[in-house]
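What follows is a group of structures, each given as structure tokens.
Throughout, read-outs are computed from the coordinates displayed, never taken from laboratory work. Treat the numbers as computed from the prediction; the structure is a model and nothing was measured. Cβ atoms are built from the backbone, for glycine too; each structure is taken alone.
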Structure I
Amino acid sequence: MFVHSLSPCSFFITDYYGLLYTVTMIDVAILIIGAALPAIVLLVFFYRADRARPEPVGLLGRSVLYGFLATIPAIGIELVVDLPAAWLPGFLGIAWTSFITAALVEEGIKYVLLKRHLLRNPAFNEVMDGIVYAACVSLGFAFAENLMYGLGGGWILLFRAFTAVPMHAAATGLMGFWLGVSKRTSDPAEAASARYKGFWSAILVHGLYDFFLFAGSPLALGAVVILLVAIRLLRRFIRRAKALDDEHDAARQALGLVT
């Protein structure tokens with residue numbers, strides 16, 4: 001496949017057999033906006049959910065960038081990890097691709113980014129912060145995925161806006177809650193337990209969603225059920241995180257630690 005410039009505002013893509021299609025800068029702009037819009041809407045939702053104690057905008061933007069760039073190693077790792085799926089029959093192959101190739105690799109990379117680059121940041125000091133930073137990382141990842149899938153047509157972006165994008169936010173958001181809980185506990189064993197609980201929760205949600213989706217009709221409806229359950233659970237965790245943070249602030253005020 002080759003890219004040939006027609007003018008500063010347009011170009012066309014050809015393969016070895018000839019012209020495939022012409023792409024203008026307007027097409028590129030529409031792709032970027034369509035890919036980014038669902039993520040932006042959800043980012044605003046999470047930012048407003050944390051408006052009582054908002055996070056630094058710069059760190060939130062960096063978190064989105066981490067997630068966006070995480071797709072680069074994810075693609076390479078997934079190409080290798082998914083090789084055994086070709087030799088596994090039926091649902092076993094689908095399960096491998098869903099839980100190992102997609103869920104374990106993608107949520108694993110997000111977990112590493114959150115744990116190494118955000119969990120230790122002084123600004124990450126509340127349970128709700130875990131949800132917010134996890135959502136930012138996941139939505140950066142979903143934005144990058146949208147750019148790739150969007151090349152297949154606008155209808156794919158529309159479909160993903162209501163399915164894959166909120167799934168990423170919900171799965172990794174659940175992980176973020178438990179990372180936030182781990183930051184609050186002084187017991188190393190309890191902290192590790194909370195982190196592992198979040199890690200495997202994200203893999204379970206992501207894996208189940210992909211499994212039902214990849215299995216096709218009529219099982220694909222199960223992906224919708226998983227998505228709705230994950231969203232409801234995340235909303236519950238958001239309320240719980242706010243309550244825990246309020247209790248923590250109240251206790252600090254009672255001890256005179258907050259002026």
Structure II
Amino acid sequence: MIENKRVLITGGNRRIGLEVGVMLGKAGAKVAFTYRGDKSRAEDALSRLPANAVAIPTDLLKSDNAELLVLDAEKALGGPIDILINNAATFEDDTLGSVTPETMTPQIQVGLITPILITRYVTRHTHRDQMGLIINMLDYKIINPFPDYLSYSLAKFAMEGFTRLSARYLAPRWRVCGVAPGYTFKAPDEDPQHFAETRDKVPLGRGPRPEDIGEAIMFLANAPTITGQTLYLDSGAHMMAQERDFSITN
């Protein structure tokens with residue numbers, strides 16, 4: 001059910017978005033992904049994807065770009081989007097004691113407002129031959145909250161609610177699911193050794209790998225009766241009592 005599907009992945013030029021795109025591309029999907037700024041990184045990502053993959057530059061901090069992005073992706077892929085993966089996010093640490101409009105606004109824009117608008121425009125077509133799929137990339141923090149990364153976490157909380165609300169609104173033409181990974185990649189400023197030592201300190205003794213996320217999305221793409229639900233891919237970390245984020249070293 002993946003072959004020849006038209007897939008749009010926001011933030012698909014690195015980390016989880018890229019790894020998911022690679023897996024879907026290998027399964028025969030036509031993949032378009034967004035990137036901002038670093039064209040060389042986008043070109044590196046394209047080198048790992050099938051020749052028909054497309055990189056679309058856009059700034060998700062601007063709401064007006066949502067509709068333009070969808071139109072560009074449809075034109076590049078040759079038709080309406082079949083699978084949308086709302087993956088892009090900004091990740092800046094703030095807490096209730098440090099949050100400001102400057103730290104909160106971009107994270108809420110990229111992580112909540114723009115993906116809602118992209119979903120609106122992707123699903124505007126009222127007639128579909130087959131059911132479409134929307135995947136909202138969430139975070140295991142939403143079931144095991146702690147005070148770090150306040151603005152980022154708030155966006156993820158709201159997107160989990162949007163997953164359920166939009167699943168009701170869009171049925172039966174679209175399914176909407178959440179995927180909530182655990183500690184899969186190191187934080188931007190995290191020491192690699194700390195990440196290596198910490199990732200597997202979870203109940204299952206093996207933290208999630210990027211391919212696990214891709215396999216989960218492949219599963220959801222082939223599961224026509226699942227909608228409005230979130231898969232937690234965190235090796236049981238959501239059951240642990242945590243006072244701080246895994247990536248925090250002090």
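With log10 I(q)/I(0) by the Debye sum over Cα atoms at q = 0.15 Å⁻¹, for residues 142-197 alone derived from the coordinates and found to be -0.55, which of I, II does the value describe? Please report the intermediate quantities before stating the final value.
Details: I: -0.55; II: -0.60.
Label of the originating structure: I.
Each of structures I, II was scored by FRET efficiency 1/(1 + (r/R0)^6) of positions 46 and 230 (r between Cβ atoms, R0 = 35 Å, to 0.05); the highest score is held by I.
Out of I, II, choose the structure whose coordinates give log10 I(q)/I(0) by the Debye sum over Cα atoms at q = 0.08, 0.11, 0.16, 0.17 Å⁻¹ equal to -0.36, -0.65, -1.19, -1.30 when calculated. It would help to have the intermediate numbers written out before the result.
Details: I: -0.36, -0.65, -1.19, -1.30; II: -0.29, -0.55, -1.22, -1.38.
Structure I accounts for this read-out.
Taking distance in nm of label points 7 Å out along Cα→Cβ at positions 38 and 206 as the measure, the highest value among I, II is held by II.
Figure out for me which of the structures I, II the number -11000 belongs to, where helix-only ellipticity at 222 nm (-39500 (n - 2.57) for each DSSP H run of 4 or more, over all residues; to 500) was derived from the coordinates. That value comes from structure II.
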